[in-house]
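Presented below are the structures under discussion, each in the form of structure tokens.
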Structure 1
Amino acid sequence: MRFLLDTEQHAFADSLHAMLTAADTPAVVRDWSRGDHAGGRALWRRVAEAGVFGLVVPEEYGGLGPHPVELAVAFVELGRHAVPGPLVETVAAAVLLGEGGPAKRFLPGLAAGELIATVATPTGYALDGDAAALHLAPTPEGLHLSPGPGPVRPSLDPARRLTPLAPGGELLTPDPSSAHALTWARLATAAQALGVGLALLDRTVAHVRQRTQFGVPIGSFQAVKHRLADAKIALEFARPLLFGAAMSLRPADVAAAKLKACEAAYATARTALQLHGAIGYTAEYDLSLWLTKARALRTAWGTPEECGDAVLEAAC
């Protein structure tokens with residue numbers, strides 16, 4: 001089976017890439033990390049206007065979807081440009097709200113970019129609760145509308161701000177589609193990680209072409225070429241797994257795609273850090289925005305061990 005994108009999907013990716021390139025996302029990310037959400041909210045609305053969040057919202061609620069392949073295309077670009085905010089969490093929220101009253105109440109706002117949503121993990125923490133207007137807390141009793149977030153806690157990725165959600169709150173639905181939401185969240189995370197890895201590779205290739213040692217670019221050294229080739233191969237092997245999983249939406253396929261994409265992005269981050277040398281360690285250098293994200297996405301919505309277990313269980 002071939003997992004090549006068609007002309008419209010390529011055009012969609014190109015339009016997002018052009019829009020995000022012009023948006024100066026590194027500056028937006030740094031502001032977001034400091035708690036200044038103005039630039040991030042403006043970018044969020046532009047992403048929504050491009051139809052990204054509508055890809056998971058059914059047409060009857062103001063969306064375009066569900067279109068998992070196009071969502072994966074979009075999230076690759078969001079990862080490539082390190083767009084901040086609870087992007088995956090908003091996708092999960094749209095699936096959790098499902099049908100009926102909660103859907104009519106919230107999904108049009110999510111699709112239009114008027115609502116930013118976040119979802120509590122089993123640890124009780126949610127991503128960017130201080131920026132989100134919709135705080136969802138899945139519990140054994142059902143899906144609750146949390147009263148609000150607690151104080152921001154530090155995170156490995158400064159642009160991924162963790163906040164505890166207050167317990168209790170309005171019960172929106174006693175039977176949320178938690179397993180289906182996890183599948184969509186893992187798909188979006190896998191795509192985002194692939195984009196992060198591609199950005200790290202592109203920036204590292206550009207760096208080794210410019211940096212010289214012994215009078216020649218370090219990119220001409222065989223050892224450097226091998227490291228970059230390994231990163232490229234890992235990312236390219238992850239790509240068909242991602243789009244194959246988007247086509248099937250089988251939980252095991254999506255878990256495999258997330259495992260492969262996140263591990264490829266993390267390996268690329270390690271290569272990028274080594275080949276940049278000391279400058280790669282500095283927070284002031286833009287590379288750090290992708291380095292920390294690659295590490296954080298590796299365990300978001302399922303650790304490598306959890307995703308591997310999901311694949312093994314489906315195979316047995």
Structure 2
Amino acid sequence: MNTRELDEYHNRFDVIKSMDDLVSEAVENKLMNPEECWQPQDFLPDMEKEDALEQLKKLRERAANIPNSVITSLVGNMITEEALPSYQTYFSLIFNEDKEVTSDKGWAKWARAWTAEENRHGDLLNKYLYMSGRCDMKKVEQTIHRLIYNGFDPDTEKDPYQSIIYTSFQERATKISHVNTGKLADKAGDHVLSKICKQIAGDEARHENAYKSFMAEIFKKDPNGAIAAFEKMMRKQISMPAILMDDQKSERNIFIDFSAITQKIGVYTTWDYASIIEHLVRYWKIETLTGLQDGFSKAQDYLCKLSERYRRIAERMKVPEDIKLHWLSHAKFSF
């Protein structure tokens with residue numbers, strides 16, 4: 001870094017530090033008390049009850065009617081959620097200034113409370129898929145292992161502004177993915193799975209709103225740095241957190257195949273990508289942002305036109321071919 005870049009870098013962290021009280025308030029106002037929060041067991045057969053096996057049978061009967069493509073999408077969503085240790089480590093490295101795991105400072109508290117809420121998502125989906133019998137769980141577990149082993153690289157260059165932009169985008173993308181998976185589960189007759197997906201999506205919506213509010217504050221405090229980071233992040237494109245799920249030894253790339261499946265069945269598409277850009281541009285009031293230094297108006301113009309560019313790409317995209325991933329079980333059940 002040259003002197004100017006180093007000064008900008010330190011200025012961004014000064015802005016982040018100044019938001020500590022705001023973030024502490026968000027822990028109290030936007031996240032939930034662990035004693036009052038829903039837990040995975042609320043949606044699953046209660047193995048302590050005498051009718052546990054009957055509950056399990058009903059779960060498997062419902063799950064048997066879900067299309068393979070929807071199960072595959074659910075597995076990919078679950079694997080993304082299960083890689084939480086990588087996300088928490090990344091967040092702590094960027095935002096936790098004193099590196100104390102139990103620090104009472106705002107960003108440290110947020111990282112713990114946020115990841116504690118997120119942790120339930122992977123637990124619930126993992127247990128559901130295990131009980132459903134629809135997956136080869138050994139292969140699924142190996143993919144989770146590889147993803148955490150490979151790590152997490154959002155390509156934010158250790159920049160806290162880009163990191164919050166990335167997370168704002170991804171929380172909304174994850175919400176959309178869970179909502180759409182829930183709709184498909186409902187259509188297939190599994191109303192419990194539909195409820196599960198909607199419940200998880202509700203958490204993602206709260207988290208999305210928090211991260212967007214953090215970034216909105218940064219736009220107030222440092223509009224030039226904020227819009228520069230937004231432009232830089234979007235020019236690189238936002239990659240899904242599970243992009244490194246592949247072990248790079250397979251004949252086909254697992255993540256690319258998974259993305260093609262979600263595109264084909266409408267769980268997460270290029271249209272959704274465009275809509276998220278449009279939403280963030282509107283939420284952060286990019287079009288009406290004032291007080292920008294010379295040169296940043298180009299970033300403003302680029303961002304305001306970007307969603308339309310992706311819509312044109314979506315119009316030209318071909319429907320992907322049918323793809324099957326090795327996560328699916330080939331077992332047959334009779335009820």
Structure 3
Amino acid sequence: MKPLSGRVTSLDVAALAGVSQSAVSRAFTEGSSISEAKRKAILDAALKLNYVPNSIASSLTTRRTNMVAVILGNLDNPFYVQVLKALITRLQARGVQILTFTVKNGSNSDDALMRVLRYQVDGIILTSAQLSTRMTGICHDRGIPIVLFNRYIPGSSASGVRCDNAAGGRLMAEALLGAGARSFALLKGDPNGTTSQDRQRGFTDCLLERGIPPADILELEGQSTYDGGHAATLRAFLDERHPIPDAIFGINDIMAMGAMDALRGEMGVKIPADLMVGGFDNIDEADRWPYRLTTVRQPVDEMTEEALNLLDLDNPGAAIQPGIDIKVPGRIVWRSTIPRPVDL
């Protein structure tokens with residue numbers, strides 16, 4: 001068997017291209033200062049030598065891995081697929097790679113964080129609800145910032161960015177009231193999640209303030225999933241256990257879509273003529289036929305940018321700023337499931 005040749009190094013590439021070793025490093029670093037002509041000469045030399053930079057070796061020198069971990073907690077909700085896509089796009093544009101980890105919806109994230117720490121990542125973005133103070137402290141002691149995405153954890157020193165979910169719940173209540181609804185059903189999500197709780201609170205508080213009696217606000221357990229929203233709607237209304245209300249609000253789009261399919265497909269309810277439906281998130285599927293769902297849009301691009309600002313990857317030596325809570329306002333996206341007021 002032919003013996004393997006020695007591994008090609010950046011010094012070999014530098015010698016062939018007629019440049020310094022530091023120039024080779026800059027050629028493979030996003031956003032670095034190097035002329036296009038020199039970069040091309042270096043990349044051509046690397047191609048001839050089959051050279052690939054060793055990120056692990058580089059991290060031993062810089063003490064930076066250029067990796068960020070994203071922990072996802074609800075893979076049943078397409079919203080978080082959109083979030084992951086936005087994070088990948090923004091981080092890779094900065095030359096940073098993503099490691100993804102998952103936890104069951106509603107589960108504690110501590111075990112996933114212990115797995116993350118094996119990779120010496122430069123930062124962590126967490127979309128699941130549960131995080132212990134102990135794990136936050138361990139990460140911060142290692143100089144690894146944790147950013148909560150679309151949630152907050154009371155008492156935690158982890159910083160985060162979220163949609164103003166309570167205000168978004170109020171927006172949906174006002175939209176339905178403005179369209180003439182006077183009786184309501186609310187499809188609830190994760191009982192431990194601050195995101196779900198805030199949307200529910202904003203919605204019901206607005207209705208109560210506007211004189212809707214509590215008896216006319218029916219709360220249903222939708223489990224934050226399409227199947228949960230579908231099943232909860234059938235349990236409540238198929239056998240006339242409850243009268244069909246004027247409107248249903250799913251605190252995420254995927255539950256609202258499950259409710260729509262149950263109402264139209266198995267009960268013959270016309271939307272919005274017989275019943276109005278509102279959602280929250282503005283996932284891509286909400287804009288498709290047969291849904292055309294009126295919903296509260298989460299500003300994913302703005303939230304993503306704020307999350308990256310909180311990570312502060314360009315200043316690895318900077319002290320971690322604890323407990324920052326950034327709220328970004330959402331807005332109503334009008335489609336066909338709620339009649340739009342003429343003055344909007």
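Values quoted throughout were computed directly from the atomic coordinates according to the rules given, and no laboratory measurement underlies them. Everything numeric here is computed off the predicted structure, so don't read it as measured data.
Of the structures labelled 1, 2, 3, which one yields 32, 21, 19 when semi-axes √(5λ) of the Cα gyration tensor in Å is computed from its coordinates?
1
One of 1, 2, 3 was used to compute helix-only ellipticity at 222 nm (-39500 (n - 2.57) for each DSSP H run of 4 or more, over all residues; to 500), and the result was -19500. Which label is that?
1
Matching task: 47, 36, 16 is the computed value of Cα extents along the principal axes in Å, for residues 188-259 alone. Pick the structure from 1, 2, 3.
2
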